[in-house]
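Colleague: Each in structure tokens, the structures are laid out below.
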Structure 1
Amino acid sequence: MTRWGMVIDLDRCTGCAACEVACKSENNIPTVSPEQAEMGRGMSWMRVIAEVRGEFPATTAQFYPRPCMHCDNPPCIRVCPVQATYINDEGLVGQIYARCIGCRYCGNACPYTVKYFNWYGPEWPDSERRYLNPDVSVRPRGVMEKCTFCHHRLQKARENARAEEREVLEEDYQPACAEICPTGAITFGDLDNRNHRVAALKDDPRAMRLLEDLGTQPKVYYLTSRR
């Protein structure tokens, strides 16, 4: 059984935020106004968190790209009263927007704070509408949304593999953040397939998972910095 996951090398991440931009563009994520952002209503399925170390002027920054962790034991699913949040047989945690009632229980239950409430109906100028991704729905006001590991790309990869009568290969399916990363800091693939590079990286001595002691079993691993 496939179990999609991600390994992020913190030594390679420069904090350029290309993954954030690619995620927003790929998944039709609207940019909110400065006033909305001040009220904590910004949306970014992939966020680059900066941790500043040391005392000025000898300071350094460590960057943590943070998507949805797609946990094997996700707390968001247990609290949803309408089963709008689910986990499929490949380990991807999804969101059924048509079923979501916007109670935000899942957002409160997530220890990684990677779920976002859509406070208003997104609007784009006519000149920008042509750039929306037709493979991804535009979410309405009042629902929770989050990173999906670009699940729509997996659907296309399956269709192509089926047409060619073969299995889905590692290079067939890559989320936008992994594809765009200029330093190759993000590796994606099947965590249980030894032919995928991500399976070896997750067993690296530097590998760790955020808040692992909570028992959520996230499928996003980080390779700690050697610096």
Structure 2
Amino acid sequence: MADATEDQAAIRAMPNGPWVVAADVPLVRKHIVRSEQGESLTWLRDETVETEGVYALCRCGGSANKPFCDGTHNTSGFDGSDAHPDVTTYDERAKVLGGTRIVVRDDRSICAHAGFCGNHVTNVWDMVADLDEDTVVRAQAMAMIERCPSGALSYSLEGTDDDVEPDLPAEIALMADGPLFVSGGVSVSRADGARLEERNRVTLCRCGASKAKPRCDGSHGTIGFKG
């Protein structure tokens, strides 16, 4: 996990400004590998992006130097206000979808629409009913959920309390034409200074259009964000 003091998160949303990132948080590029039918299959790491010291990433979507901030937020009228005044936890928001052998939960409010939760045959919601009888279905559902970058979907083994999480590095991944995919429990604070719940996976808006700031809500796809 990236080092952060008690009062300062490793990734900070500046009021109506960029993401400011501690020097020791690696920045990489990743893209989604898709099937011939456009289904999301897996992640491919493209490159490590060189950074020097503390760095600032564009949050308004308008920088001409993406992914880095060039100050455009100062002239574009960017409103980076947090969507909700209260900081809630995944456990408070998530809905139990059910399941046998594994228990699946879902928090639609933080979905980044990466598409790993379904294919042209089925999806996680339909698969829940068959988790007990078909180990192939169960394994497929687990793999789909573990590739979800936002952590909107999670699962735990039946009879246990803790979610099963993939072993991910502490880093920021730039999703092609999408949000920041932050993994490994890197600490994040909102524009008002409040800490987000520390999780293994979270997606943060960098297109400027999310209605769930500072988190991504999939708006990058709607507005045709490129970066």
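Throughout, read-outs are computed from the coordinates displayed, never taken from laboratory work. Keep in mind that this is a model prediction, so the values were computed, not measured. Cβ atoms are built from the backbone, for glycine too; each structure is taken alone.
Colleague: Of the structures labelled 1, 2, one was used to calculate helix-only ellipticity at 222 nm (-39500 (n - 2.57) for each DSSP H run of 4 or more, over all residues; to 500), giving -3000. Name it. Spell out each step's value before the answer.
Modeller: Working: 1: -5500; 2: -3000.
Matching structure: 2.
Colleague: By the measure relative contact order in percent (Cα under 8 Å, 6 or more apart), tell me the structure among 1, 2 with the highest figure.
Modeller: 1
Colleague: Could I ask something else about it? Identify the structure, out of 1, 2, from whose coordinates distance in nm of label points 7 Å out along Cα→Cβ at positions 60 and 108 was calculated to give 4.1.
Modeller: Going through each structure in turn, the value belongs to 1.
Colleague: Here's a follow-up. Check the numbers for distance in nm of label points 7 Å out along Cα→Cβ at positions 132 and 164 across 1, 2 and tell me which is largest.
Modeller: Values: 1: 3.2; 2: 1.8.
Largest value of distance in nm of label points 7 Å out along Cα→Cβ at positions 132 and 164: 1.
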